[in-house]
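FYI, it's all coordinate maths here, none of it is from the lab. This one's a predicted model, so the numbers in the text were calculated from it and none came from an experiment. Cβ atoms are built from the backbone, for glycine too; each structure is taken alone.
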Structure I
Amino acid sequence: MVAICQGQPARWTESAANAWYAKQPWLVGSNYIPSKAVNQLEMWQAGTFDPARIDTELGWAEKIGMNTMRVFLHDLLWDQDPGGFRQRIDTFLQIAEKHHIRTMFVLFDSCWDPNPKLGPQPGPRAGIHNSGWMQSPGRAALGDPGQYPRLERYVKGVIGAFAKDQRILAWDLWNEPDNNNADTYPPPKAFDLAGIVIRLLPRIVVWAREAGPQQPLTCGLRSVSAPGKLSAVEKIELESSDVISFHAYSHAAVFKQDAFWLRAYNRPILCTEYLARPLNSTFESTLPLAKKLHIGAYNWGLVNGKTQTHLPWDSWENPYRNREPDLWFQDIFRQDGRPYRASETEFIRNITR
């Protein structure tokens, strides 16, 4: 259980969370990064921030009925230039609002490269899925409690600056905190990620609540376990969240089972990652169920680009050099705005009407 100290801002009650959700439309969107950015740092740093490209791409999302985007931030951006970073976030929100899109920001992320660095970012590795994405915080910062005050300043600075901003839908505190990237960037044997998360995540929750957000907090489950089989990290994630979020990269039957388990918590549910076409996680299989069960749905990838998420996860073992996959893994649009599959965009447009 997450201990709540006297005077600490409290988690939303079930009734407050459900009342908030009752005011929302059915939430449908993507995880978004501009096609010209290889990772969060390239998206947000002053020299590579590209409002014109963002405007164009969010316009494509608007045309197929999407009303929300999930967007990743990075702690190093706050260290680099807090004032400029705040301004670029505001610019992004202005563009998204123009397209009737509300944003869920993600503060931390345990996925992919554990050694982020500011400055010019390396280009994508040929034929490999999401080869330039960066963890936040990096592994060195996670293992160094001396850096936690810096992380606290980031959390309170970003959330505090936008705590009452209605353009922001929600705050996702930590993406897949228990993901140790064993297949791509295996940690040293002495690195106890779960132990670090168990100690740090409750502190992040406190920092976030102390910033006074009027938007709900969430921390998404990488996979969904039956209520009696939750890990210690999963328990913290669920007990910290005002609204529950989860990831679903499998077929409809698994999505339905996950939703059944999560409904037991009597809170709004958002699926913040799905779409893996070769694994039968598709728009056609996921969105009708999500709509029926009133679950928000964010697929991975809006526009194919430098993240190369149209390539499958197994491209890390067998890179797709000089060849394309038989079936795109993720993403909806090509960089010129043409859909990968016109039938999919028409399906999304119809189901979101």
Structure II
Amino acid sequence: MTMDDPELMNTSPPSIRKIVHIDMDAFYASVEQRDDVSLRGRPVVVAWRGKRSVVCAASYEARRFGVRSAMAAVHAERLCPDAIFIPPDFARYKAVSQAVREIFRRHTDLVEPLSLDEAYLDVTENKTRLATATLVAKTIRQQIREELNLTASAGVAPAKFLAKIASDWRKPDGLFVIQPQEVEAFLTPLPVGRIPGVGKVMEKRLEQVGVAKVGDLRRLCQGELQRLFGRYGMRLYELARGIDHSKVISDRPTKSISAEDTFESDIPLDAMEEIIRRMAEKVWNASRKQGRIARTVVLKLKTSDFKIMTRSHTPAVPPASAEELAAIALSLRGRIERDPDQRFRLAGVGLSNFQDAEQSASTLFD
């Protein structure tokens, strides 16, 4: 079986989609190493220092010590005492991300970003008239390297979830292709945890019925999976066979915008007013770029023992200013049970339930 023969991509029937998943390698850390030559070859951790901070990204030199994204910064420092900690610069990362997406759009308009550092591309038909999806992926990686001095890994497959698995197969700076005729052989030996939506809890439930590999899952009939796992059982049945009809959706509408703040030390509920006002202003400014109207305001709190509380309100008239947004968010504190001893480590303000201006106006007058 040849997983990366580019010529085979021409043998696929026209009905089979060609999906590319591009994942930038250690993106934030790689941008820092690119822009500061003194950091190259050294363990770089993108994070603020402090007991509340988490790792945003780690260079591959730091990953050799076990440092990973979302890890507590203090733990990363213990694992790699010589790591160089760099405060994140999201404005710079976003600008680089836009440059990467411009390269994507030379090849297809069907680009679905998942985050600043990864995206799906549907190249069933590509604008540059390259003969194969594999060649499109190779060209994109070459352009990223030559124009931005960064590396990206790519996966090519006939379905989105397979392309995402494939892009991780030869990281960093790798390319892996799953041909349509190779899907079953590729999936069969995989741990069932590689399937989208199968987290630790679901993995344990599957283990209880004798499922450890995707091949084990394929032996269960559709009815049995639905009996065990409800509607998600049908999804498991299809994914185990490489079936995924999810389309690449470009310009996916924003579902929510939020800002969060983790405090240096835990604080009581009554001490949050200025913090909430500041986050409300930040969220409001970000929402103005959407050209759409958000109807629901959300307040998120995390207690000192990591319990998450959320309260939301959909007013009859959407907030029309940062001050109105802040006032609604502050009022949501009244729906938190008062405990004088309760302390909070994080607060967040969000907007959701976005609608087009015309749709929002019609809703108001219904």
| field | distance in nm of label points 7 Å out along Cα→Cβ at positions 84 and 292 - highest-scoring structure of I, II | value | I
| note | relative contact order in percent (Cα under 8 Å, 6 or more apart), calculated, reads 22; among I, II the input was structure I
| request: Using the calculated result 14.0 for mean count of other Cβ atoms within 10 Å over residues 116-123, pick out the matching structure from I, II. | output: I
| field | Per mean projected area of the Cα convex hull in nm², the highest-valued of structures I, II | value | II
